[in-house]
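What follows is a group of structures, each given as structure tokens.
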Structure I
Amino acid sequence: MIKKRILIIGSNGMLGQRLANYYNELPNVELLCTSLEDESYMPKLQYAKLNLQNKQEIKKTIGNFYPDIIINSAAYTNVDKSESERELAWNINVTAVEHIAQAAKAFDSHVIHISSDYIFDGLNGPYSEADKPNPIGYYGRTKLASENALKTSGVDNTIIRTNVLYGIAKYGRPDFVKWVVDSLSSGREINIVNDQINNPTFTDDLVAAINKIGEFKKLGVYNIGGPEFLSRFEFTIKIAGWFNLDKKLIKQIKTAELNQPAARPLKSGLITLKAESEIGYKPMPIEDTFRIMKNEIFK
């Protein structure tokens, strides 16, 4: 059996863990996982430490493994700190992508890169793949620059834009759903914004889309998001309702009240019609994703 060689960059992250779990179960895949940490969060996987700020490490890792597909799920994702740690954000989100593309091109690898709805200003969402980007924060600028770096590199590439990622991650910081459940279960009052609109994306749906894109070698830009557009507050109410938690502990606030260093796109979200028609993308209903999370995490 000829095995497809898949390299995951950022395998210790929330999405990276689910990608690693998924591809590790497939018999026709040879998998290499990489992240910044010394060791993989998941034992028994082929793993290599990778510093994305080191061009030679990137080149050596890709050259030694000779991947058919490179999935870049790594990023500097702290939206607020991106405003002050601009050099670090640019190095990881843009320069590293340029180096990945250069090395990938030499080995005819297909690069699948994860981008964000933060490339938009959030004035007229939800957005299609054809809408014009206009980032309002430095993080969004880096993600848009990473897309442009890939588009001009000459390497076979697919850019996946997603938003409000949540799901099962056994290691690392909790996702939004687990944070809400843990907070409300402890009787803590939480302030949730009611003016940020998105369609939250379940990690397993995103993994399924990535696999289809790799399988059919679909190139270009694809939006991947959840089936429902709702405010962060409405999403939190759904979480509390499904897990039978006290909704009175959830307090509505406006984004402006948080006085965050970085501006947020408010009326956002991603239209997924292209992915639905071209790769058969079908996101799970939110309640089904909660059921999966409850079985996996909240046993």
Structure II
Amino acid sequence: MTTLRAFLTSLRPRQWTKNLLLFAGIVFTQRWDDPRLVVNAVGAFLVFCALSGVVYIINDIVDRDSDREHPKKRHRPIASGEISPSLAGWGAAVLLVLALGAAWLITFPFFVSAAIYVLLITAYSLHLKHLALLDVLVLALGFVVRALAGIEALRVPEYPPVVITPYFVMTTLFLALFLAVAKRRNELVLLGDGAAGHRRVLDQYSTSFLDQMLTIATAGVIFSYAAWATLGDFAIVDETYTMAFTMPFVLYGVFRYLWLVYHRDEGGAPEVVLLTDRPMQVTILLWTATTVALLAISR
């Protein structure tokens, strides 16, 4: 039971909140009243929870030595020796086969998206995370693949085709880039002079440079979302841009996250912020409720 608990912990269930992005497809296509597509969406979410857990284990096996130098990551099961790398690796391999098999049963396009996600994030864990700029861009692309996979899970032949707008892709990309850069900044501040010993790529960054990247990513999030909310396929209802009414929640959420990054030195773990910061939770809840209500009105 101790080994099983260590394996499940290595899957990082707290990180699975990131996979909620897969529900964006069924929400914004307004097909939540179709039981088959709801099952596909839930299945896609569960598949990506498993796949993300697999790549986390791969990452922890590769980084187990450097994780032991980190004040928090040294407590992870593989780094602490609670579970052996070989046993964790075999468990991840079995889970990978099961998850990809389930992905195949959902839709073939979703299976392709799932496979691309595994290959992309595995390449990140093995090499790309050591390359400055590429490291944060690949992390951001991982979120884009998640979002697109949620849409591909709805691509059933006998149903009308799902349209993917560039505004949706750009908003997802900039938001993910915003979170990735904030994460790098937090690591650099938290670890100080020992940052490069934990993550080699941090030696190629400085807080001033990351601050500039964060400024650009922030602007990208706001402007791409504004374009999505006012020019996206779902935006115009009775010739009024109703989705623009969700902008205050987005602005507050972005600024709140920046406040946490700069005033509390947080941002290293977005899932922790989501699960612990009450103002952020309320903001996300209000944005979700408002968005669903506006989309329901537009049907």
Structure III
Amino acid sequence: MAAQIIDGKLISSQIKDELREKTALLKEKGIEVTLAVILVGEDPASQVYVRNKKKACEYIGFRSLSYELPAETTQEELLKLIDVLNGRKDVDGILVQMPLPKHIDEKTVINAISPSKDVDGFHPMNVGALCIGEKGFVSCTPAGVIQLLKRGCDGKINIAGKECVIVGRSNIVGKPMSLLMLRENATVTIAHSRTKNLEEVCKRADILIAAVGKAGMITKDHVKEGAVVIDVGINRGEDGKLCGDVKFDEVSEIASAITPVPGGVGPMTIAMLMNNCYEAALMHMES
């Protein structure tokens, strides 16, 4: 029995449509949701991401401010711009597109963004809030995975009480993903490059989340029959095509549900960024 495909394009469209309706209601009250996007340098992949974010803002009805700075922009100049945006009442979210040029320290830049405008969910205060179950922004990719699990397969995937294995321990996906799955009452194991008997560990999973960044690393030998498999990886295969961390063709034969690459987790990241922006605007209305 082939796995059911969890369609990230469809689910992200549903979320954007819901946000579009809610944003229209805010506009009637004279409130405009605004996202400021900063891009330093001419990295082609980053330019594509920024374009997609602007398109999503336009579709939902957000105002987007775009700051495209030359690669030689100094760290001091970038921090000055962030400081100005932090102080602007008409800006709800600030996003600095990563990676930054080598001479700029990403950590310093992330820490400079006001936690209440950190719609990427990378600021230590937001990460800490997630750790202790307080309110804060959650990084967009893990938040998107939760929505895929909740909305995919007609809402039939239950997370509570399930054994979940996450392969990968990055600050952007693996770690926050584990905290979110705990919040949903899953039993969580984080595996990584030093994990012994990785196949056996993965085979315990009812829900297997691959976020390693290695093309085709997860094979059918890692997957228990009937497991739900979420592939966060975005890699280029030897043929130059986009592929995930999971060998889709063979794993889809034994999994009960699986996300494709492209068209799975990818579109969800931008949808959840838009959701964070909307939430930031509500928060700023109350303060």
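One of I, II, III was used to calculate helix-only ellipticity at 222 nm (-39500 (n - 2.57) for each DSSP H run of 4 or more, over all residues; to 500), giving -13000; which? Value -13000 for helix-only ellipticity at 222 nm (-39500 (n - 2.57) for each DSSP H run of 4 or more, over all residues; to 500) corresponds to III out of I, II, III.
Quick check: 28 is what I get for percent of Cα pairs over 29 Å apart, for residues 107-274 alone, calculated from one of I, II, III. Which structure matches?
Computed on structure II.
Throughout, read-outs are computed from the coordinates displayed, never taken from laboratory work. Worth saying up front: this structure is predicted, and the values here are computed from it rather than measured.
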